[in-house]
Structure I
Amino acid sequence: MQTKITDLVNAGRFRAALDGLSTHPKRQGDDERYDQHLNMMIGSLTGIETDEMDGTASPEFTLRQKAKLRKSIGIFTRMFGITHVEAQPVEVEEDPVRIPAPNEKPVEKPGILFLASDPRGMGKLKLNEEFVKIRTHLDDKVDNFKLELKFEQRPDTLTKTILDERPTYIHFAGHGVGTTDEDNLAGIVLEDRERNPKVVTGLALENMFRLLKMRFDIKAVVLNACDSTEQAKAISKNGIYAIGMADEIPDDAAITFAGGFYLGLAETPDDIPFAYQMALNSLLMEGVEQAQVPRLFLDGEEVIF
């Protein structure tokens, strides 16, 4: 039975549409493009069906892939002047009205909160470039996360910012300082209202995250800042994976590390040790000498592999 191919595609019956194109008389012609384009579309559909069966792709990604296939079929049929194919006709069904179940809530995506601080007088950092690197390495899985960017962090607003966002993963990009004497303690460098440097110690961070963990789950904190292992170790005492830098780390190396970490996180969310090792591997692949600088902590102890 002849059926309009646009009806098949609009109904989501891609397999029937491509099967019809496979047996269409136009395929018997001398135009090699027919088989080339048809095989590409069949391969795309097979990939979509496999992802749906395995559950490896997000619904948003699958919708985008189907939209691309729908467009490809439209271009193909116009190219060869095909309007109908052999297929069972499309049955029009009314969509039933869906009544939400009581107390039903949408599934929340794990949040990644990118905190950036670059006070005056500390040396300009490539913070935007680091954020873009993270977004790029999350790639097509970026829709699986809620990625937020917050600039110019101050000690008096930091806790509120994190409480408002309730992220699963926190990434701090900025400066850190090591201990020099009794009056200059180690810490990450935030800024005051005039954008002057303001150091927040590991003890203060440990207590802040202790309170935050009472309200929501935090799986990992990345301190992508120089001399931040003391602060990371303190944060990790709250049952949180925390990464800090054992020494100074150049901007480009910090960006490479961040990209590798979120590449690993996109592949296996919740597997922080794997993401950390992916980040180290990224440094090694780039030939970066600071590959031994990042340190991973949990429960106040360094995680050794």
Structure II
Amino acid sequence: MTGCSIKKIRKVFDKTTAVDDIEFDFHPGEVHGFIGPNGAGKTTTMRILATLDTPSSGDAFIMGYSIVENPREVRRRIGFVPDWFSGFENTTVHEYLDFFARAYELSGMERIVTVGEIEEFIGLVPLREKLVLELSRGMQQRVCLGRSLVNNPDVLLMDEPAANLDPRARIELRELVKALAAKDKAILISSHILSELSEMCNAVTIIDKGKILVSGKIEDIKTKLKPHKTISIRALCPQEELVKKLYETPKIKRLVELKKEVRFDFEGSDREVSETLAYLVERGIPVIEWHIIGENLEDIFMNITGNGGENGGKN
């Protein structure tokens, strides 16, 4: 078994159910977004998968190993990037990474080569002799990512990695994540910053109040939520003339007139979309703009949860 498979994980704190029988999978080469408002259960799930906490019931299998029965084997195969960075005083970047390489029992030339390759890949070579606690938040996040790669993990767990990063650092983090996925890592990345995940993820799982609302490939979720297409059109003719012709066209639903465009839902195939455009042009409608409006992760999240608000404390 490759990647990670979560099987009915449940976590209860006193009388509060933080995670409620959740199930989903993610696979090598995939960047899987774990989405939900604060308090949804994301961090609790991440800590359980990282073997820092145990589930009240259920299990998860990472590269075939149970987090409950074989946590030591799981730790050898994961890298964990928490939502906070904890460095050591008077420790340089190189010393920090070297320390964790030793903790994973790397020695001699293997340790030297491994740390050097990570510093090169993450872009830390110019910072090798800098103290980790004096680095910017973005650079500390790079060091944290580097630390998680010391054992060459098959699965990478990243909890809110873009929080508090400036725009440049977020772009750099995004490119690093894509590069790691290209190396066939299975990556689970939690966040409530949906615009960041939309640039990285192949698939998503949306969680709210401890329950999974939807999970799967982004395009499949879009199709399931919205089986029709929404099309925007502008034409060099009076809008009422355009609207009249559109109403004569089959498969058009819910037409809305805006100031400079007309939008409508279309229930048909891509070929039928093309045929509809040709139909309008053939009948003298001077179309100057025609495009299908795609949904992003924010749209998906709002459609599923009905709100994008905060749920309170962090779980």
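Nothing in this text is a laboratory measurement; each read-out follows from the coordinates by a stated rule. Owing to the predicted nature of the structure, the values given are computational and were not obtained by experimental measurement. Cβ atoms are built from the backbone, for glycine too; each structure is taken alone.
Comparing mean count of other Cβ atoms within 10 Å over residues 233-240 across structures I, II, the highest value is found for I. Largest in relative contact order in percent (Cα under 8 Å, 6 or more apart) among the labelled structures I, II is structure II. Comparing distance in nm of label points 7 Å out along Cα→Cβ at positions 121 and 169 across structures I, II, the highest figure is found for I. Tell me which structure, out of I, II, gives -14000 once helix-only ellipticity at 222 nm (-39500 (n - 2.57) for each DSSP H run of 4 or more, over all residues; to 500) is calculated. Structure I accounts for this read-out. One of I, II was used to calculate Rg and Dmax of the Cα atoms in Å, giving 26.0, 87; which? Label of the source structure: I.
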